[in-house]
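*Asks:* In the part that follows, the structures are each spelled out as C-alpha cells.
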Structure I
Amino acid sequence: MRTYYRDRFQLAQVERMVENAYESYLVNECNSQKKYKRQLIAEADRKPTPEEKEKAKKTASAFELSRCVELNELYPLTHAGKTQR
C-alpha cells in the first residue's frame, strides 16, 4: 500500500479522483431519482379512481430528490439549474 502523506501532489491527485468519483455518483443518483419520480407521476395518472390518482400524485410530488439537493449544495457552479426538476 502506498502512502501519500509525504507527496502533496499525489495526495491532491487522489483527492481530486475521489471528488470526481463522488460528483459522478451524485449525478447518476440524481438522474435515477428524477426518473423514479417521473415513473411515480406516470403511475399516478393511470390510477382508476380520482381519489387514488390524487393520493398517488401527492406521494409522487412529495418524493424528495435528495441526491439532487446534495449535488447542488456541493457543486453549485457545475450543476446549477441542471437538476432542478
Structure II
Amino acid sequence: MNKQEFLSHAGVQVRTLDLWLEQRWLIPAQTSEGISFSDMDLARARFIRDLKMDLGVNDEGIDVILHLVDQLHGLRRALERLHANL
C-alpha cells in the first residue's frame, strides 16, 4: 500500500509516520514508485500507536520493546528452521 493508504489504515498523521520512519521503527519496502507498506508494517504501526497512546510508553521504551519483539521473531524463525531440519 502507498503512504496515503497506510496513513488511513494506521490512523496516524503524516508527521508521526515521518518520525517513525526516521526512528527506523518502520522500514517499508522501496519500489520504483516510492515506498510501499506491507500488512506487517501496518500491524507494527498499530502496535506502536497502541504502546504510545494506550499504555503511555515513551520513545526510549518503544525502542526497547521493538528491539525485543524483533529478537523474538528472529528466534522463532530460527527455531522453525531448526525444527524443519530435524
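*Asks:* Mean projected area of the Cα convex hull in nm² computed as 6.8: which structure among I, II?
*Replies:* Only structure II yields this read-out.
*Asks:* Comparing structures I, II by FRET efficiency 1/(1 + (r/R0)^6) of positions 18 and 42 (r between Cβ atoms, R0 = 25 Å, to 0.05), which one has the largest value?
*Replies:* Going through I, II one by one, FRET efficiency 1/(1 + (r/R0)^6) of positions 18 and 42 (r between Cβ atoms, R0 = 25 Å, to 0.05) peaks for structure II.
*Asks:* Of the structures labelled I, II, which one yields -25000 when helix-only ellipticity at 222 nm (-39500 (n - 2.57) for each DSSP H run of 4 or more, over all residues; to 500) is computed from its coordinates?
*Replies:* Structure of origin is I.
*Asks:* Given a value of 29 for relative contact order in percent (Cα under 8 Å, 6 or more apart), point me to the structure among I, II it was derived from.
*Replies:* Of the options listed, only I reproduces it.
*Asks:* Hey, mean count of other Cβ atoms within 10 Å over residues 10-17 derived from one of I, II reads 14.5; which structure?
*Replies:* II
*Asks:* I would also like to ask the following. Could you figure out which one of I, II the value 2.3 for mean projected area of the Cα convex hull in nm², for residues 26-65 alone was computed from?
*Replies:* I
Here, each number is a calculation from the coordinates, and none is a lab measurement. These figures come from a predicted structure and were not determined experimentally. Cβ atoms are built from the backbone, for glycine too; each structure is taken alone.
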